[in-house]
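These are the structures in question, set out in turn.
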Structure I
Amino acid sequence: MTDTRLSVGDTAPEFTAPTDSGTFSLADLRGRKVILYFYPAAMTPGCTTQACDFRDSLSALHASGYEVVGISKDAPAKLAQFREQEGLTFTLVSDEDLAIQNAYGAWGTKMNYGKEIEGSIRSTVVVDEDGRIALAQYNVKATGHVARLRRELQVD
């Protein structure tokens, strides 16, 4: 596993990266709470389940002051296809060079079907209004994660 995992209280690494429709910069959301969720690949079963769970919870998360940003190594064109196919209404960031995933500890050695591989580690990091880590979860499950996250964040 990677050693760069973040902990509560750490400063969130700043980044600016392409999206399916432009550019996203974490600094633009300073003063707001941000859920950054890292997923392995758009349009795969687990990642689709997780994205749709965030989509379906978006109004409740927004009502509690949270923005949602999905991050993967997918190219912007694939993210656009994913957005269209699943009706996703939150930001999807392309991290093709893995700089963001490395900075957040969401890229490293993981087990996949009993085999050790390098890849995206399904992770969720919540950044508070001051740009500090409020929650960092690694190796989360795709199914049920958003419901658990809502409970932990006390989002109805």
Structure II
Amino acid sequence: MKIPTTLQHKPVVVVENYENVDGRNAYNSEAKGLSIGLAQWNDRGRVDISAKVWRHSGERWSRQSEELPLHRVLDLAILVCQTRLHFREAYRYEKLYDPQQPRLARVPLQGDAMTVEICTDNPMIDEDIKLLRDCISRDDELIGERLRVLASLLKEMGY
């Protein structure tokens, strides 16, 4: 299925077979494509780029398609990495985290830092963190494969 080029987001680099590689949803995904292109929120004289996940309901392109600035895509990748890093050692804690120190990391970015922490405001955190751990464990092969590819690309790029 071809990603539309007549909508506000203008795709430049595309993955039109994303539904075939969308993790556990491979070959049965509503996420049909990914693109990097010109953002839909561009103002006259100002151009931003974004990444987009294109969803299709089977009948039409979905409003649930997501468009994100590239730095947010990378911030999400950092969050995934910090989360996986935490769960490598989480078994040491009775609740899978230290309630006295729920902060997992401070990641320096642009003069400040992104604080990564367990959401202790969640009233179901004790159950939800176990569910998250179980999902990460279940999907370890899928996530690990993508992280290895990303690490290889970063190394090739000199990072």
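We did not get these values from a lab; they are worked out from the coordinates using the rules stated. Quick caveat, the model's predicted, so the values are computed rather than measured. Cβ atoms are built from the backbone, for glycine too; each structure is taken alone.
Computing FRET efficiency 1/(1 + (r/R0)^6) of positions 59 and 91 (r between Cβ atoms, R0 = 30 Å, to 0.05) gives 1.00 for which of I, II? This figure was derived from I.
One of I, II was used to calculate FRET efficiency 1/(1 + (r/R0)^6) of positions 11 and 75 (r between Cβ atoms, R0 = 30 Å, to 0.05), giving 0.55; which? Structure I accounts for this read-out.
Once distance in nm of label points 7 Å out along Cα→Cβ at positions 27 and 99 is calculated for all of I, II, which comes out largest? Largest calculated value belongs to II.
When mean projected area of the Cα convex hull in nm² is calculated for each of the structures I, II, which structure yields the highest value?
On the way: I: 8.4; II: 12.6.
Once mean projected area of the Cα convex hull in nm² is tallied for I, II, the winner is II.
Each of the structures I, II was assessed by relative contact order in percent (Cα under 8 Å, 6 or more apart); the largest value belongs to I.
Each of I, II could give helix-only ellipticity at 222 nm (-39500 (n - 2.57) for each DSSP H run of 4 or more, over all residues; to 500), but the derived value -11000 comes from II.
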